[in-house]
Structure P
Amino acid sequence: MTETLGVYLRSGHDETRVGSLVRDRRDMIRFITDASYIELGEDRPVLSSSMLFVGDEERTVGHLKSGRFTQPGRDLPPWFGNLLPEGALRDMVSRGLPSGRTSDFDILRYLGEDLPGGVIVRSEDGVELDGLVTPSTEVATESGTIKFSLAGVQLKMSMLKQDERLTFPATGTNGDIIAKLPSTRYAFLPEVEFTCMKLAEAAGVVMPHCELVPAASVSGIRAEALSGGDYVLAVTRFDRTADGGRVHIEDFCQVMEVPKERKYTAANEETVMNIAKRLGGGTRGFLEIARRLAVNILMGNGDAHLKNHSLIYSDPRVGGISPAYDLVATFLYDGSDDLALKFRNTNNSAIVGMARFARAAELCGITENVVRKFVTHTVEQAADTWPALIGDLPMPADFAKKLVDRAQRLQLSGELNVSFAPGAAAD
């Protein structure tokens, strides 16, 4: 039979029907945009900037009717596929679904009420997976049922903050916190990520609120899922509002309409900067990505791939660069200086200097002196704040020393003649 999922977009508490995802009896899937959504014109809330041609409504309408979004295939269109969880969380969701009902289409149907951003997907064909689910005893939650989606391979849960505790929400209840669980593979991962987020914030990067919560204060999660450490990292969701509304976001894999499997290969840092300029606020968007790249280089974050950059639609019709997220000094675990994405034909962050930032600015139509001044200020601000700050943060002392020692030997630090040595800022 033909199966249909209705696709809706919620901005705050206002909801707009965007279209339908249809899977026919041959298992071909197609997205069909609603005429009512197209007819909204300039009042249309943006589902994806990949659909939008700024200043050219005729071309936008043409793309909405018959663009890449609408082309049939046996897989979900990449934009929708990127809404789904990866890694351990994907496995947990799949184990809770009936046999033969674990395709991307089925998982999207099952998780449709709590997807990232403002997207809601509802069954409109009489098929409901809820009644077919047999809770798995293998999943991390005590209830055995997971009803939310979070991208990324690190195990993380959407939870509710209640007083000083984190609680796994009841089925169908959206969480307001992303809880990143301790890892048995990577020691002190919540403490390292919290430290990296605070270092990035000190260098000027816009970050969501985050805190470390004792693992013992987390309820609704099986004890073995918390056995990797003493703390959970709790990050406030910036795609949810305090009164239960939603703020739409889309990651850069979605913006580029590429599958999540290509998050490391479909683009380079210059592409990310150009998208930020075109769709995320002009020069301001470009400079924010340049700042994050400089900070990632300084701290040794080698996992800033396309899904770790997002547009946010605080104004439903205009995108901006979202707060930063998933900042981890991966160098501490793998010893590698490699960036996730190439920057001016190299992945080696240790040899990146100001010339590469200047060339990227030229390619994106940004004045060279503007980016040089901005990146210089970012690096100097990091050097001024990190030496004193890092000692008060929960990253283990040997990790902190490795991070500081590495930052000291980078070409970027050498060119700008900054020091990350303890006490350097005071001198």
Structure Q
Amino acid sequence: MEFFHNPNIDFLGKKWYFLAFSLVFSVAGVLSMLFWHGIPLGIDFRGGTLVEVKFAQPPDDNVIRAAMDRAGLHHARIQRYGPLANNEVLIDLSLQETSEQALDQGKTQIINALETDTPAGKQDLNNSSSLTISNYLLEKDPLRAGTDAKQRYDAVAQAIVNYRDNVKGGVLHSFDELRGVADPAVVASLQDGFFLSNFGVRNVNIVGPQVGQQLRRQAFLAAVYSLAGMLVYLAFRFEWIYGVAAVVTVFHDTLITVGAFSLMNKEISLTVIAAILTLIGYSNNDTIVVFDRIRENLKLMRREKLSDIVNRSINQTLSRTILTAGLTFLTVLALYLFGGEVLHGFSFALVIGILIGTYSSIAIAAPILVAYQDWRSSRGKTPVMKAGRPGGEGRPKMSSGSKPKAAVGP
């Protein structure tokens, strides 16, 4: 199947437009990383406490940030996640303790910061554990349960928490919602000792600073080793200049992808690193396809200029490139749109990376080969990739009465 039939696009003739495009996005990303958002590392890499909060009404980020500041939780990162209708917020604190107490500490600090006008002597039912509810009911004993009171109230408390978290999404709006879950006497007793805030802390995660530092180092080494492996493979399989061109291309792709995360202030997590490593392999695969066709055409078109051979090779592989990249792009685009918050960073990196990786195989890698060949020729050095020139140089020699010898590739 062919997407294009015998295309004849002068890609190398547009190399300066490609260079301008790459420079604009690369420089914008670098400036953002240096002077604006920096590299927005996720909690996996920098350590900290991540608290998931569900609100009863659409939350106001400025109100939440002001509440954090009043509680002494300065520089907290506040980010909406999930569908807007769910009213869910991630609050990222700089607490970097690794003890079990840090989990309760982060939760308690968020609750104390967000709760306003708390009724005296009452507890927040939306942020109470089943043990707290059970102990309260055991003390009040609204059911007059007798000897099996603890078992009965434990079951009632667990049913209330399950209904609150699994059915109501973590936030009860009214005590009347519990009428079908617990006995009316239990609900009446809860109203006496509890109140309902407009939010609920769903989950708390902590990552220690040492773990974050180790993950940063391992992610960096993974990227460096993959680039070094590519350079060695391509230098052995083709010529060393092919390896250099491929590594420069992949570095270009990675820089623009990370720059996009910085420009949009999206956190880089472990799943994003996995996506970037995937893109390194994907972009390299596209580049090798073009390089392999260039090498084949060098044997068949030795009378042609290298720029013409490279153009012809890109056009010959264009249909395959569009079909493969297009199908992959549609897949990751669906993942980005419908994959949910957990996969959002991963799929965003793939969407950007596939577009840039396909573009760079055509607009960056191939022109590097031609530019290097032209540079060697200008210095009077022997071309690494032998191809013809306007005067017929590079054409296979024939002795009189003999047949042409088979062309030998680089």
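For this structure, a couple of remarks:
- Top of P, Q by relative contact order in percent (Cα under 8 Å, 6 or more apart), largest first: Q
- The maximum of Cα Rg over 2.2 N^0.38 Å over structures P, Q, that is, the highest value, falls on Q.
- Parent structure of the calculated result 0.15, given that FRET efficiency 1/(1 + (r/R0)^6) of positions 51 and 203 (r between Cβ atoms, R0 = 25 Å, to 0.05) is the read-out and P, Q the choices: P
- Structure from which -9500 was derived, helix-only ellipticity at 222 nm (-39500 (n - 2.57) for each DSSP H run of 4 or more, over all residues; to 500), options P, Q: P
Taken together, the values in this text are just the output of simple stated rules run on the coordinates, not laboratory data. As the structure is a prediction and not an experimental result, all values here were calculated from the model. Cβ atoms are built from the backbone, for glycine too; each structure is taken alone.
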